[in-house]
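Below, each structure is written out as structure tokens.
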Structure 1
């Protein structure tokens, strides 16, 4: 295959464990036949849900933890250097920012899916990532008040 073959590129699915990961997993019919890698937290639910997947464990907690932000930034650099990335897709939370920022700097498409339970106010991660996104997706029409440029994709869960 040609070196520029898009089929050789991987989706990089990045998200915290728990609900963020569950929403990324709900995209399975879309990514099922695509190469993919995951970045999430090393928790029992993530280990079980991603048992047969290519996973890199991110550092947590991420809230107000500058040390883990730096460690996850280095992780983002290693993951992007590891292989050709077709796009970074994330539902947040804090682990997403260094991956989105690096991908944008390198010209890799970045897609953020706002979580379904935030209708009245934007998440901190969405606010941080928004300037660096190729696409902002929301799950409710009401979320477009917060993100007028967003595309409504419907509920993932």
Structure 2
């Protein structure tokens, strides 16, 4: 008899609160974050600033009530000179980092993104972009699994990136 497949996890997304900054500071110091993130003090200060921003929404991803990742979405058209302002209006960008290292390579990254992108599409986004470092093979594989496709490689204030996108299937460009 075939095994019943387990249901896909359902993730909860909530706004980052002041109380989350200590946990984020711990995660940023982990090797799998430190490789891709900048100075922890500066990064936490930026997340704190984003908490009151209209252009960036910092989120904690929870699974079964436990924080497991940091996710942010942003509108590149709300920041002057944003390097992705060439994307169609109603495009939103996302960034994702899994918190605990033991949750890496377990399918959470692609599953979180697939669920979150679907929610963004339901809210009216026409395209969602993400910009991994071109050498971050693990992230690129997870983003492809979630449906993102490469658009182009760029160099910007964020360094070298592989700009990837997924378009809302209900919208025509």
Structure 3
């Protein structure tokens, strides 16, 4: 395979890719099917993925990233986007971007057809995801992820402390 071939995914290649089925462990209604486009062309620092959420299912879980920006572009179907304290119906052509600091967000599909979208963002070496409705965080590095109850966190150091000292 030449570098040029490795950098290009034709539609037929994308359609024939295996999908990765994911169910978020903290959301029993999570069911999402993923095709990792970025990985397929060798991207290491950003992710680009086609995601499909079946009718009546949800993507991941209401969350916010502390270190990685993220975006979503709706390709087909409709969904409900929860962003902060608001809900919005989304449809093909709608775009969402989550810079830093990030508002918590989530997608669900209460409609009768698949919700298909492109999702992308940074693939940093370390990120902390916050699940504000559950009082939990996930700490992830490039190889593993750990779920922690916020009540178990102990303050080790704070920028506010150093500014006051």
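Can you rank 1, 2, 3 by mean count of other Cβ atoms within 10 Å over residues 34-41 and just name the one with the largest value? Walk me through the numbers on the way to the answer.
Details: 1: 19.4; 2: 12.8; 3: 16.1.
When mean count of other Cβ atoms within 10 Å over residues 34-41 is computed for each of 1, 2, 3, structure 1 gives the biggest number.
If you work out percent of Cα pairs over 25 Å apart for 1, 2, 3, which one comes out largest?
On the way: 1: 24; 2: 31; 3: 37.
Once percent of Cα pairs over 25 Å apart is worked out for each structure, 3 has the highest.
Readers should treat all values here as calculations from the given coordinates under stated rules, not as data from a laboratory. Owing to the predicted nature of the structure, the values given are computational and were not obtained by experimental measurement. Cβ atoms are built from the backbone, for glycine too; each structure is taken alone.
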